[in-house]
Structure P
Amino acid sequence: MSIRGTAMADFRIEKDSLGEMRVPADAAYGAQTQRAAENFPISGLRFPRRFVEALGIVKYACAEANEEMGLLPSAQADAIRAVAQRVIDGELDDQFVLDIYQTGSGTSTNMNANEVIGNLATVAMGGAFGSKLVHPNDHVNMSQSSNDVIPTAMHVAAAVAIHDELLPALDRFAASLEAKAVEFDDVLKSGRTHLMDATPVRLGQEFSGYAAQVRGGIRRLKACAAELEELALGGTATGTGINCPLPFPEKAIGYISRKTGLPFREAANHFEAQAAKDGFVLVAGALNSIAVALLKIVNDIRHLSSGPTSGLAEIRLPAIQPGSSIMPGKVNPVMSEAMMMVCARVMGNHTTITIGGQHGNFELNVMMPVMIHAMQESIAILSGALDAFRTNCLDGITADRDRCRELLELNPSIATALNAAIGYDKAAVVAKKSAAERRSVRDVAREMGLLSDEELDHVLNVRDMTEPGVPGH
C-alpha cells in the first residue's frame, strides 16, 4: 500500500521503534504494518482466511491465559478478546493488508494482528488510534513472539482446514466411488495393462480400486495431520521461552483447543518446533500423495469415457456444458481436466513447502509465509475440486454395458483362460488369430477344434475370470 501522492489529511501519524509513520486515517493497523506494506509490494497475495482466523484464535487464547495468570488487567483482556473474535469471524480481513512475500518469520503479519487488535481495543476503551491504551506489544503480544505465534497459527490453520474441509470432502468422494463400485459390479469389461488389452475385470472392481486409493489417502492424511497438533507457543524468540511464564503455554494452548475442538498440545521441543517445519512438510507430502491418486482416478475416468465413436466409451459422463465453440454437440470431460490442474498445483505447492522446510536456519525457519499460503491453497482447492467433481460428474456416471461387452468379446487376452486346458503355446496362437481377424477367442478356438462347446463354456466363463483362481476349476 503506497502513500505517495495522497493528501496529508488522509493520514494520521503513528510511531514505532524506528520513528514516525504516516498511516491511512481509517486503518486500524499501525506503523509497523505500514512499513511492511511499503516494503513488500510484491504479489498482491494475502494470507488466506483460515490463517487470519487462526491468528485471531491465538491472540484470543493468549489474552485468556495472561488474564488467568494475573498478568493482563481484565479491562485490556476483555477488549483484546472482543476484537480477536472479530478477527476470527472475518470482520477485519480488510485490515490484514500484507503480502505473503515478506519477512520469512511472518513478523510483519504478527504485528499487523497486534496493531489491529491493539488499536480497536484501545478505541473500545475510550482512546484514539495510536494512543495504545491496549499496547500491541505489551498487551496483545504479551508472553509471545512472532517466532512462536506464526508457527503456532500455521499449524492451527492447517489442522482446522483439514479437519473441517478436506477430510469430509474426501470421505464424501470415497463414499460415491464405493456406491459406483456396487452399482457397476455386474459390468464385465476388458482389463488393460500398459494401455493394452488384458484379462477381464468388472467395472465395479475398477471403481473399488479408486475408492480404496481415496480411503488410503484419508488414512495417511489423518496420521500425518496429528503432527500439526504440536504447537510452538511458549518458545518465544529462539525456543528458550524468554519472557514467557512457565504456565502460559499449557493454559493458552488449552484455550486454543477449546476454541477449535482439536487436541492441540505444547511442542515437546521448542527448538525443533521453531527451527524446523518437518511435520508441515510431512502433511504436504500426504496432500501430494492424495493429488497423485486423484489425478490417476480422474484421468482413468476421462479415458474410459473417451469417444463417443472413436474412443473407449465404456462409461458416460454427465453432459454439463458444451465442449467446443466450433464443433456442435461436442462434450468434453471438463471436470476431470479441472481436477487434473488442481492436482498439478498441489504437487507444485508440495515442492514449495519442501524447499521452505529446508530453510530452518539455526533457531528459526524463515520461509513460513509462503509455506502457509501453499498449504492453505492445497487444502482449499482439493476440497473444492473433490466436491465439484463428485456432484457434477462422479455421481452421474453411467456404464455403457453394450460397449463394454462388445470390446470384451474382441479382447484376445481372454485366451489366457485357455492356458490350463490347452497350454500357453496353443492359447497364444488363438490370441494372435483372434486379434488379427477381429474375431472372438471362442469362435477361433471352436474353429480350430481345440475344445468342445461345452468345454469352452466351462473355461471361458468371463465372470469367473474376474475372481481369484483358475477359470473353470
Structure Q
Amino acid sequence: MACAAAVAGARAEGYQVNNMSAKQTGMGHVGTAMKLNSESIYFNPAATAFQKSRFNISAGFTGILSDVSYRPLPTLENGYQSGPAEKSDNKLSTPLHVYFNYKPTERLAVGVGFYTPDGSSMNWGGNWSGSHLIQEINLAAYTVQPTVSYKICDRLSIGAGLMITWGNFNLSRSLLSKTTRQGIITGMIDPNITKAQEGIAQLEGVIAQLPDGADKTAYQQQLAQAQGALQLLQNGKGYLESTMDQSIVAARLEGSADVAVGVNAGILWDITDQWSVAMSYRSRMNMKVGSGRATMNIAPEAAALIQQMGQLSPGTELIPALDRGTFRTELPLPTTVTWGVSFRPTTKWELAVDLQWVGWSAYKDLNVSFNEKELGIKDIYSVKNYSNTLTFRFGGQYRATNFLTARMGMYVDESPVSSDYLNPETPSMTKLAYTAGLSLRPTRFMSVDLAYCYVSSADPERTGSYPVYGYTSGALEEVFSGNYRLHAHVFSVGVGFSF
C-alpha cells in the first residue's frame, strides 16, 4: 500500500529530478563535460576546479506543471467502448538548488551544494476509478553535497563529493476496491441475508402453528430481531452497491527517511581547446523509513457497516488496523553513470552531448512491514521490476553578446517500467523533451537565467496493466489496465554571482 515511488509527468523516468540548473535546463540538462562553475558540483564535481573566479554562487528554482490522464480499455463490461478520460490534478512542484564554490588556489576548489535529486507529486483525486491504487502522493529527497576538486594538470581534473540525503513522503489510497466490495457482498452479506430469510420463515411458521391463547411473545421478539438483522444486511448491501464509485475507506501514510550517504565523483579532460570529455558517477543510496505513521479516513456509514460485519463474522477484520502501529519500508535511489562530450567550435558557440545510464534494476519491489507484530497486519508487498535505462541529452548555447546568451536542447529518457507493471502510481513513458533558455548579464559579476522545457511522451499514449492483490489474502483480485497520456511544462529561474 505504501508505494511511495510514484512519479509526476515532468520528472525524469522513475523518480529522479533533473532540474538542477536553470542554465542547463535550457540546454536539455547536459553539463557533464562543461565547465559550469559552482553548478558543476551536481553535474560533475571535477569541473569546479576550472572555475576562473575566486567565488561563485548559483541559486534557483523550477516550477513544474504536469498533466496525466487515464482512460480504461474497451471491455465486455463497458460494451467495448473506451471509458471517459480521468485527469490528475497535480499541484505545482518547485525543486530548488543552491551551489557555492571557492578556489583557494589555482588547482584546488572546494564547494557545497543543496538540491532535490529525487521526488514526485501526483494527485488523482479521492473517487477516481483507480483510487484503490493511489489517490495522492508526494515524495521528496533533499541532498547536501560538500565537494572537492583538483586539477592534476592544466587540462585534467578530478573531483568528488559526499551526498548526504534525507527525505519524506505522504500518500493516500482507498482500501475498499470494487472487487473487494463485491467480495464482501457475495461472500459475507448475501449468505447472511439467505440465512436470515430462512430463519424468519421458520419463526413465522412456528408462530402460525401455535394454538390460540399461547404465549407468542418470545417468538415474536426473535422474529423482530431477525427482521431487524435482515434489514441491516439489506441496507449494507445497498450502501456498498451504491458507493462503488466512491472512496468510503482511505488510508494516509506519512514518513520521514533516515539520512543516507553516497558519493558523487567525476573526471574531466580538455583534449584540446575545442574538445572536452568527462564522466561522472553517483552512487546508489537506500532511503529507509523506520517509523512511519498511518491515519484512517472512514465514512460514518462505512464504519457502522464494518462494525456490523464484525458482529456477524467474529474474528474477521475487513480493514487492517493500519493506524494502530508504525511501519518501515525502504526505497532505493539508483546508481547513475554519465558520459559527456562538449565541443567549442568558436568562442561564441558550445555544443554538448550527455549519455546517462541509470541502474533502475535496483528497484525490484517495495515491501511495507508493520513494527508491531501483535497487530497481525501482513506485509504489504508490491512488485516493481524496474529495468536499467539510458537517457540521451543534447544541447547548445550561443553567446550573442556579453549581455545575452541563448540556449536550446532536447533529451530522450527511457521508461524503466514494463507494460505489464504500468500503473497510475508510475504512469511511466519514454519521454521526449524540448528546451530553450537564455541568460542575461546586467553586470560583469551577475547573471539571470531563464529556461522553459516541454515534456511529452515519445508515443501519443501508452497502454499497460498492473496486477492488484488482496490486502489479507494475497490473491490476485484484478488487473488494472488502461491508456495513459502525459505532458508537462517546466519553467526555471536562476541567478548567479562570480567575484
Structure R
Amino acid sequence: MTGKSLKPTITMCGTPSRRTAVKQMLGAGMALASPGILFAKSPIPTIRVTSEEVTRLPDDFTGLSYESSQLSHPEFFKADNHDLVQFFRTLGDRGVLRLGGNMSEYTVWDPMSSAVVALGETEGPDPGNGSDRVFPVTPRSIDNLVGFLDATGWRLIYGLNLARGKVDSVVEEAEYVVKAVGDRLIALQFGNEPDLFKHSDNHNQKWTYEEFITRWNEFYAAIRAKLPDVPIAGPDTSNPKWNAQFAEDVGHKTVLETSHFYAEGPPSDPRMTIDYLLYPGERLQSYVMQAIAVSKRSGIPYRMAEGNTCYAAGKAGVSDTFAAALWVVDFMLTVAQAGATGVNLHGGGNGLYTPIAGSMSEGYTARPIYYGMLLLKPLLDSTLLRTDVEHADKNLAAYAVRTDHAYQVVVINRDSQALACQILVPTPQPVTSGSVWRLEAPSVSSTSGVTLANATITPDGRFRPAATELLRLRKNSATLQLGPYSAALVTIPTIANNPVM
C-alpha cells in the first residue's frame, strides 16, 4: 500500500499527451498473448448515469465540527483570522459549523470572565478522556464567532452543556447566542453523545434513556420559556438506538435529527487499518443508515453532526493519510444519496483527522481529508441521480449529479491496480468533450503530496486548479482511466460545445 500511484494517460489543456504507466499496463495483456490464440475480452466496468433523480444535494451539505472548548480562545473564530476564514470559504460558499463535542460538557457560560488566553492556542478533538478543566465561554467569544460566520457565509449549530450545566446559566448562554447569531443559527443542541454520559458518582454506570430525556425536557422547557421560537436539534447521539425513541417522544419539538459516526475505532485495535476504512461495512449500516431511516419515518431532516475516520481522536497512519480523502468522498456521497442533509467532519488543532490543522500562530495546513471534501464543492446545490455500475467489483464506486449546465460524475478507485471504465451519460444533445479533475497522492498512505486538479491548497487556504484534462466523448460515452487509489471528478456539458469546468 505504500507504493507510488501510477499516473493515467491524459490530455492536458495546453500541453501534449504523454504516455504513462497506466496505458502500458492496460496494453500489456495483449502483448502477452501468443500468436494465433484469441482471448475473450472482458468488459470493462461501465458507469451508466440515469435521468432518475434521487435527492437534492444542498448547498450547505459540507460542514465542520469543533469542540465547544475552542470558544475559550475567543480570537480563533474571528473575522480577523483571515487564513482560517479562507479555508472555510474554499470548502463552500455556504456551509455549517457545528460547535459541540465532548468538551461541550465542560464549558461554562461566564459573562464576567476576564481570562487572558494565548491567541494562537487551539483545542484538538477530545480522545474521550474528559477533562479536569472548565472552559469559559464569554460574550466576546460569541461576538467574535458572529464576525467569523459573517466572513465565511456559514451557519451554526450550537451545542450546550446538558450533563453538567446549570439550567439558568445555560438559558442565559442560549439567549445571548440566539440574539447575537440571528438567522445564521440553524439550531441549538443540548447534550453531546448522551448515550455515553456517565454518572459523576459512579463512572461505571451510564445514563439511561429515561434520565436523558427527563433532563432534555427540563432544558427544553426552560429555553422555550425565554426563546419560544428558537430552533432545537437533537439528540446528537453516538449510537442511533436512541434516535427512534427520541423522535417518537419529542421529535415534534425539533427541526433537525442528528447523530455521530466514526468509521473506525478504537485506534488501539490493530484491525483498524486503511483497508478497513476504504471498504464500507456493517458499521455504516448500523449507525448512519439507521438514523436516516428514523429521520424518514419521522419526517424530521437528518444531519450527521459529528464524525470522521476513527473515534478517540483518530489513528496515525490511517486518519491522516490519503486514504481518508478517498473515504470521505465515498462516505459523504453515500449518506447524501440516502437522504442526509449534511455532514460535519470533526476536527480542530493538530488532531490526526482534522481537515484543517494548525493555529493562528503556526499557520494552517489542509490535511488529505480536506482535499476529499473539496472535491465535492462543484457538486453542491445540484441533483443526485441514480447511477448504475456494471461489471465492477467493490473496488469501484461512482456517483453522479446534474447541474444546470452539466452532468458531473465522481469515480473512486479503491484498488491498488489501475483501471479503465466507461461512462455513459444521457445528454440531450451529442457532446464531444468533457473535463476531468483528479484526486491523487504519491500513495494511499501518504500524509502529504495530495493534489486535486494537479493543485494544492495554499497556506492561506486558497485553491486554484492547475490544469483541466480533456476527456473525449463519442455518442455520449467516454473512457476514463484511473490510477491506483485515486478518484476523479468528470464534468460533461449537457449542451454541445458548451465550455466545461
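Rule-based calculations on the coordinates, nothing more; no lab input. Remember, it's a predicted structure, so these values are computed and weren't measured experimentally. Cβ atoms are built from the backbone, for glycine too; each structure is taken alone.
Couple of notes before you dig in:
- Structure with the greatest value (metric distance in nm of label points 7 Å out along Cα→Cβ at positions 278 and 334, set P, Q, R): P
- Structure responsible for 3.9, with distance in nm of label points 7 Å out along Cα→Cβ at positions 110 and 462 calculated and labels P, Q, R on offer: R
- When helix-only ellipticity at 222 nm (-39500 (n - 2.57) for each DSSP H run of 4 or more, over all residues; to 500) is computed across structures P, Q, R, the figure -4500 traces back to Q.
- Top of P, Q, R by Cα Rg over 2.2 N^0.38 Å, largest first: P
- Read-out mean count of other Cβ atoms within 10 Å over residues 366-373, computed value 23.6, structure in P, Q, R: P
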